[in-house]
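Take a look at these structures.
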Structure 1
Amino acid sequence: MEKTYKMCQSCGMPMKKDPNGGGTEKDGTKSKKYCSYCYKDGEFTMKGTAKEMQEFCTNMMTKQMHMPKFIAKFLCHNIPNLERWKNK
């Protein structure tokens, strides 16, 4: 049985917050591991490092969601421990 993830294993966003219900694999099926912002047609939309993903997510939360920067940084601190980045 395929594991279901509560958070995107690339950016850490809660999967239930994804308006598309998850990213897509090459065959069009939904990804249970990655959100639609991070993963499309079987590929990551953002190349780079975990640190770059942390910076990107922090900026999105502060600019678009008007979240205080210290809260955004706190929410993004775990990104390097997610499955996509863990072994890199």
Structure 2
Amino acid sequence: MPRAAIEDNKRMSLRISPEAKSRIARAAVLCHADMTNFVTRAALREADAVIAEAERIKLSERDYQKILDLIEHPPAPNARLRAALAAMPVLK
């Protein structure tokens, strides 16, 4: 898994080509925003999309139906589950 660079300050440095910087600056002007706000909004939109995709569970229709069936008709506890339950401390 990639490491996230966490810094204590509020600055982030980027190395981009002059052509990329020029395009970003032009787009920021067209949106009536400064480059910091433009880049931050775009990066946060992409970050939210990546996080949402990573946290979403995709199931086939067959698997979805299997899960619903297990929720509605859970299997009987087996010996290992009963042993684990017996080993749990009693809560008061």
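None of the figures in this text is laboratory data; all of them are computed from the coordinates on show. All values reported here derive from a predicted model rather than from experimental measurement. Cβ atoms are built from the backbone, for glycine too; each structure is taken alone.
Here helix-only ellipticity at 222 nm (-39500 (n - 2.57) for each DSSP H run of 4 or more, over all residues; to 500) has been calculated and equals -8000, so which of 1, 2 was it run on?
Label of the source structure: 1.
Where does the value 25.1, 67 come from, among 1, 2, when Rg and Dmax of the Cα atoms in Å is the thing being computed?
On the way: 1: 12.8, 39; 2: 25.1, 67.
The correct label is 2.
Using the calculated result 2.2 for distance in nm of label points 7 Å out along Cα→Cβ at positions 31 and 63, pick out the matching structure from 1, 2.
Source structure for this number: 1.
On mean count of other Cβ atoms within 10 Å over residues 55-62, which of the structures labelled 1, 2 is highest? It would help to have the intermediate numbers written out before the result.
On the way: 1: 17.1; 2: 7.6.
Of structures 1, 2, the maximum of mean count of other Cβ atoms within 10 Å over residues 55-62 occurs in 1.
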